[in-house]
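Each structure below appears as structure tokens.
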Structure P
């Protein structure tokens with residue numbers, strides 16, 4: 001007999017402004033409990049040190065979380081020059097100190113970043129990352145003193161702006177592709193400057209289509225529930241909370257829309273491919289489309305249009 005999930009059915013995405021000092025999973029569990037949700041997951045962990053954009057997916061939205069994991073990101077970070085730590089951030093122990101060059105200028109830092117750290121670059125992720133080795137996160141191995149070979153990877157840094165330079169601190173605004181480790185950029189920059197560096201502050205502003213101004217601090221969410229207090233019914237509290245959620249399909253909102261008629265919708269909901277009405281050679285092949293039931297305007301899921309004119313379902317909303 002299948003176990004029933006504890007909690008209510010909640011479908012949507014909450015844009016959390018994660019506070020510092022707690023893990024992404026801890027933040028997820030707090031918000032999941034506030035919502036009383038049966039199913040939830042986050043899209044790309046932030047270190048306890050880091051704050052900012054952490055999209056939380058509830059229910060059916062978890063089917064589209066991969067698109068947020070694969071999305072471009074934007075970060076603000078402060079690099080502390082002259083100190084290298086064992087974790088490459090301020091949560092670690094200082095393992096080396098070197099003087100910052102007296103003649104170092106903002107212009108020199110900017111020139112280095114533009115020439116060595118923008119475009120398609122190769123970086124080696126930190127041992128204190130969530131990457132896995134034989135099923136174990138690297139940071140867990142690192143805390144046990146276990147060193148393993150970490151393969152380099154190619155990532156894209158679209159833009160780095162030097163916002164400020166204060167002797168031994170550098171503020172950076174970084175727009176980058178998925179898989180970018182800001183700690184690795186800061187650490188490598190410090191080595192090239194000859195003084196070492198670590199991440200003192202890290203804040204994620206944007207994730208894919210979601211911008212910083214749309215996220216909500218955890219403290220504000222908790223205060224909202226507290227302000228409603230015992231005078232509000234559980235139903236009204238749930239309704240108010242659900243108003244804060246973005247639609248489950250918002251990660252793929254920029255994908256082209258495809259309308260299906262009643263017969264096509266019925267075929268798709270059985271998980272079968274749908275033959276579309278295109279003349280030979282006229283099919284606009286698409287790697288991703290948002291599928292809509294034309295009659296009800298209901299979002300059905302996402303799919304791919306093949307060159308032969310077939311709609312191939314990839315992720316479908318539950319029909320239950």
Structure Q
């Protein structure tokens with residue numbers, strides 16, 4: 001199951017990369033190394049790290065399939081005493097659904113081993129006065145963890161008018177019609193927009209799905225508002241991850257592993273961690289990312305052939 005709506009196919013990775021660059025001014029700054037080192041997989045770099053922060057899509061799984069060999073590799077890292085924490089932008093899913101999914105794929109993560117941007121956004125609500133929130137989210141997942149009184153945004157224009165602020169979790173039920181309603185509502189009356197998933201795209205079996213970040217940046221341009229982002233590459237989710245890391249672990253012994261330069265690698269570097277980019281699956285899907293790295297200047301510590 002994808003958190004996104006429309007699917008990009010084929011060479012549209014380059015389209016997504018260009019889109020990420022176009023919103024770079026809204027992303028945090030992150031200082032990576034001057035150059036990267038190539039390695040085969042996570043085992044090849046394991047001696048350098050005590051903690052592995054793993055993205056989900058493109059590192060653990062593609063859509064509903066575990067990436068071959070990664071279940072055993074993660075288990076092997078843990079047997080060696082490494083701490084492995086999932087750090088995912090899958091804000092559209094309740095925590096129970098995420099845990100069921102990882103277990104179904106063969107992973108043995110406990111509740112303490114998973115940090116999601118949904119958690120970061122919900123924690124961030126503590127800094128906002130209670131209000132009637134309108135939600136970009138899929139009703140099929142129910143109201144688990146969601147704020148009391150919040151309403152799902154669908155095709156009723158009055159819901160957009162009545163909402164006192166907006167929360168963007170997942171885009172699987174979103175549409176261009178609903179996007180237009182939200183843009184108009186924000187032009188008519190600017191309100192807070194809090195975004196749980198800053199991803200523009202995510203890798204699924206059929207290509208790249210459109211994610212909430214894509215729609216949030218469009219809102220910013222169309223309505224002149226400034227969304228507040230809680231997932232990678234922004235600090236809130238890394239602050240949560242840091243709470244789970246074993247006390248006393250130095251930042252240089254922590255590696256953020258992901259498939260996307262502008263979320264996983266930029267975010268990990270901005271948080272002060274080292275980073276590893278997967279080129280064999282996910283965003284780059286077996287293509288060489290060296291040219292995009294040179295183009296954007298986001299440099300990982302490592303490029304891995306596979307997780």
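To which of P, Q does the computed value 56, 38, 34 (Cα extents along the principal axes in Å) belong? Intermediate results must be reported in sequence, preceding the final value.
On the way: P: 72, 62, 38; Q: 56, 38, 34.
It traces back to Q.
Matching task: -6500 is the computed value of helix-only ellipticity at 222 nm (-39500 (n - 2.57) for each DSSP H run of 4 or more, over all residues; to 500). Pick the structure from P, Q.
P
For which of P, Q does mean count of other Cβ atoms within 10 Å over residues 71-78, calculated from the coordinates, equal 16.2? Write down the numbers at each step before the final one.
Working: P: 19.4; Q: 16.2.
Only one of P, Q returns 16.2 for mean count of other Cβ atoms within 10 Å over residues 71-78, namely Q.
Who wins on relative contact order in percent (Cα under 8 Å, 6 or more apart) among P, Q, i.e. which is largest? Please report the intermediate quantities before stating the final value.
Working: P: 20; Q: 28.
The maximum falls on structure Q.
Quick one: distance in nm of label points 7 Å out along Cα→Cβ at positions 103 and 231 came out at 6.9 when computed from one of P, Q, so which one is it? Please report the intermediate quantities before stating the final value.
Values: P: 6.9; Q: 2.3.
Comparing all candidates, it corresponds to P.
Given a value of 18.0 for mean count of other Cβ atoms within 10 Å over residues 87-94, point me to the structure among P, Q it was derived from.
On the way: P: 18.0; Q: 27.6.
Source structure for this number: P.
None of the figures in this text is laboratory data; all of them are computed from the coordinates on show. For clarity, every value in this text was computed on a predicted model and none was experimentally measured. Cβ atoms are built from the backbone, for glycine too; each structure is taken alone.
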